[in-house]
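Participant: Down below are the structures I want you to see.
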Structure I
Amino acid sequence: MEIVSVADGYEQMFWNYVNCDPIDYYFFILDWTQRREQTKIFLAVEGKEVVGSLLVFADYIVQFRGSREAVRKLLEYADFERVELQAPLDCEDIVCEKFKPRVRQDMVLMRLNRGEEHVCLTEAPVRLDVGDAEEVAALMRRCDPEWWGETASEQLKQRWQNVFWLGIKLEGKLVSVGNVRFGDFASNIGVVATDEHYRGRGYATSIVSGLVEEILKRSPIALIHVIADNVPAVRAYSKVGFKPYRTYLSIRT
């Protein structure tokens, strides 16, 4: 088995490989086309066949695909102390032998095709601008300190022009937010967060519905990731029309 970098003349091999299942390789495609300066992609090759792949974005977001042996070999190219990592479920023992997870979850990728959406708006969300960044960051930190505890408004401001944000405000207070980065063949909803004092009112469903409407103006497919045991979130996304597509191991160190 040989490990090659896509940047070293293997781009056509990469595209032939990922186009067989572009939903599974969504972030490989998105980062390589939109954020290439921060992206490295390696392929595990046997003969002329690609049997695995590794995405490294910004030297800490890491994704593996492929066979157990391919993942084992590709792990040699992911020497980072801090990672947010996604891999096939059957590779958990291999991955956790190298990376000791602080957080370990089953992450479900859900998919919605144009024409399958069920828009449910109990409260109409509004588009947010960069002036809302500080309030968005504070809401994210409160909602999930484990994942978003280090989120800062300056981080959001730097990326704001590349991300579309919706929010629900009550009496001037931001109580629910969501965002999406648009792509050509599919767009992924990245953040959905609702203040704990305002949950159970359909606000997350409204945010996701509003984002889906915007996505389907531009892309034929909407995607969203959800922790498998987050029952309220799975219920809300399913209500809008999302269906499970694939489940991955997700860890943070």
Structure II
Amino acid sequence: MTMIKHLVKHEWLRLIKYNLLIASLVVSFIWVIASAFLTYEELMLFLPTIFLVEASAMTALLIGAEMYYEKKEHTISSMLISPMSTVDYMVSKVIAHGLNTLLIFAIMIVGFIFTVDIRLNIFELFLGTVFVASFYVGLGLLLSYFSKDFTSLLVNYMIMMILFLIPSILILAGILPESLINYTKYIPSEISLRLMSLSLGEVDWSQAFIDMGITLGATLVMYRFILIPRFKSFASEHLGV
């Protein structure tokens, strides 16, 4: 636990050093300013998507940017001879970026109270953020493993999101057979959107528990069988870069 606390502290120091925390705060203030020009109904319509973008896209891209700087400064390769374990490293990433996402949401919520007097279910928002951010931290790490630089990471992320959105696009276009439509609600983007909508209105807890179970299962599989086993080979690939 002491090692994880130490790593989380330095994760935050790196977020500050690389100006990634500043970028997150600027984005949160932009959303607050934008909300002043929206009605309550308009904000409630867009809010789940805003939460989803912050917890998923921003989280994955911040991880990618951080990994790029760590590679550039040889931080990753030096970790191979440090007393920390790969699990400690992964857990510290999840905690640090989960807290970063929650900080963004806290700023946004306080700002929304002054602009549109909005009220949200804080516990449900926290719950959804924990599951979604943990999953997308893993995706950010995974994309870093297969991306040579930050530009290729952006391209790979865009390709991944397009693949996630293809079923929804096919539904809107009326191309997807009706027999398959029910299965599309379990693609990552749809599950994440529902989890980030838990703070708004009534919660269907039976569906929420299913979504959380699927997200948790996918997250554990990704870390256990891909991210953790491949970390040392990924770190050693960049020795001397």
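Just so you know, all these numbers are worked out from the coordinates, no wet-lab data involved. Here the structure is a predicted model, which is why all the values come from computation and not from measurement. Cβ atoms are built from the backbone, for glycine too; each structure is taken alone.
Participant: When you work out relative contact order in percent (Cα under 8 Å, 6 or more apart) for each of the structures I, II, which one comes out largest? All intermediate terms of the calculation are to be shown ahead of the outcome.
Facilitator: Details: I: 23; II: 30.
Largest one: structure II.
Participant: Looking just at mean count of other Cβ atoms within 10 Å over residues 130-137, which of the labels I, II belongs to the structure with the highest value? Working shown, then result.
Facilitator: Working: I: 17.2; II: 25.6.
Largest calculated value belongs to II.
Participant: Identify the structure, out of I, II, from whose coordinates helix-only ellipticity at 222 nm (-39500 (n - 2.57) for each DSSP H run of 4 or more, over all residues; to 500) was calculated to give -24500.
Facilitator: Details: I: -8500; II: -24500.
Derived from the structure labelled II.
Participant: For distance in nm of label points 7 Å out along Cα→Cβ at positions 66 and 186, which of the structures I, II scores highest?
Facilitator: On the way: I: 2.0; II: 3.1.
Once distance in nm of label points 7 Å out along Cα→Cβ at positions 66 and 186 is worked out for each structure, II has the highest.
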